Structure I
Amino acid sequence: MKKILTTALLCAAITTPALAQKESHWYLALDAGKLKMQNTNYADPGSLTVSGGYRFSRNFALEGGLTGYGDSTLVYSNGTTTAEQGDARFLAVGILPLSPSFELFGKAGIGFHTAKVTGTGAYSNTYSKETTANGIIGFGGQFNINQRFGLRLQYENLGKAKSGPSDPGADISRVSIGGVLNF
């Protein structure tokens with residue numbers, strides 16, 4: 001009986017900070033991930049997103065962020081072309097708390113994806129830059145370590161990335177893991 005009581009008290013002590021989390025608050029997040037590009041020969045680059053948001057209730061937040069992607073280079077026998085990418089995003093986030101320390105979330109909004117392609121060698125006159133507005137949808141889960149810190153894993157479908165008006169575009173998605181700091 002003492003072991004059960006001790007275990008119950010220890011669990012209560014660990015989860016109490018998460019229960020004390022404020023309903024409404026600001027937060028910052030930093031996520032690192034990998035971009036998946038389909039319908040293109042460019043390699044899938046890594047990514048880093050810095051975002052911030054305001055959680056209006058236990059079930060709803062608004063979030064905005066900036067993502068930088070690593071460069072992808074195609075090497076030819078007579079030169080190279082390099083794609084540089086990034087995006088700005090504005091999202092609504094629906095949250096489903098499953099316990100004081102774990103919640104699922106879904107995201108939907110708009111992203112402005114910019115792709116710039118430059119070349120060297122025989123492709124040195126190659127330059128194009130295009131910003132595409134895309135719908136973003138995503139989902140994930142967040143483990144709240146305590147009321148201030150959380151860890152999250154998420155998937156996002158980012159739409160199409162184009163490097164010019166005639167480019168049919170690459171379908172892009174991203175898987176990332178990150179941390180959340182609540183204020």
Structure II
Amino acid sequence: MVRTRVGYAGGTKKDPTYRDLGDHTETVQIDYDPARTTYEELLKVFWTGQDPLRRSWSRQYASIIFYHTEEQRKLAEETKARITRNLNGTVYTEIVPYPGFTLAEDYHQKHSLRQYPEFLEELRRIYPLSGEFMASTAAARLNGYLGGEGSYEALMREIGSLGLSAASKQALTELVQRRTGGQGCPLPTR
């Protein structure tokens with residue numbers, strides 16, 4: 001991932017907010033480098049990160065894939081069909097054209113990172129402006145590791161590029177290693 005941001009999409013209400021969402025759905029916007037991560041890999045993460053047979057109780061939490069190109073639509077439909085066959089049930093995920101995105105309020109951004117004030121404070125010193133912080137690849141990557149995504153090996157390859165102090169690098173390394181035993185990350189424990 002290059003960066004992630006949370007926000008609202010899919011509805012008609014102008015300027016939705018968390019307190020006045022209208023008919024929008026809470027969503028995440030992902031910027032990625034297709035030379036390093038394929039769209040198919042993103043779809044795999046999407047499908048394994050939820051119960052595709054569970055119907056949402058509200059539009060706010062609906063399961064939706066917003067596609068940008070015809071190729072993305074085709075791949076999303078193919079994976080949905082495969083999931084439907086494998087699980088032998090109704091998959092409630094919608095696959096619709098990307099209609100635009102409204103950025104959520106600052107306090108909704110980088111949820112996992114916000115659970116670790118020591119890391120958050122360090123990144124806020126590097127990225128003092130909210131827009132810089134939300135657009136930061138380092139903040140997105142750190143948010144992922146703290147949220148239980150990514151492997152210990154991947155962290156070791158990129159830890160030097162996150163801009164962390166020696167103490168924070170050590171703390172993050174120990175946290176991810178403890179969670180993974182040097183393997184892939186399980187669900188977070190904190």
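A value of 13.9, 42 was derived for Rg and Dmax of the Cα atoms in Å, for residues 92-139 alone; which structure in I, II was it taken from? Don't skip to the end; give the middle numbers.
Numbers: I: 19.2, 59; II: 13.9, 42.
Value 13.9, 42 for Rg and Dmax of the Cα atoms in Å, for residues 92-139 alone corresponds to II out of I, II.
Which structure, out of I, II, was distance in nm of label points 7 Å out along Cα→Cβ at positions 84 and 132 calculated from, if the result is 2.0?
I
Kindly point out which one of I, II the value 17.8 was derived from, the read-out being mean count of other Cβ atoms within 10 Å over residues 44-51. Can you show the working numbers first?
Values: I: 17.8; II: 12.9.
The value was obtained from structure I.
If helix-only ellipticity at 222 nm (-39500 (n - 2.57) for each DSSP H run of 4 or more, over all residues; to 500) is calculated from each of I, II, which structure is the one that comes out at -3500?
Details: I: -3500; II: -12500.
This figure was derived from I.
Matching task: 2.7 is the computed value of distance in nm of label points 7 Å out along Cα→Cβ at positions 36 and 52. Pick the structure from I, II.
II
Please state which of the structures I, II yields 21.5 when mean count of other Cβ atoms within 10 Å over residues 156-163 is computed from it.
It must be structure I, since only it matches.
Since every read-out is calculated from the coordinates, none of them should be taken as a lab result. Computed from a predicted model, the values in this text were never measured in an experiment. Cβ atoms are built from the backbone, for glycine too; each structure is taken alone.
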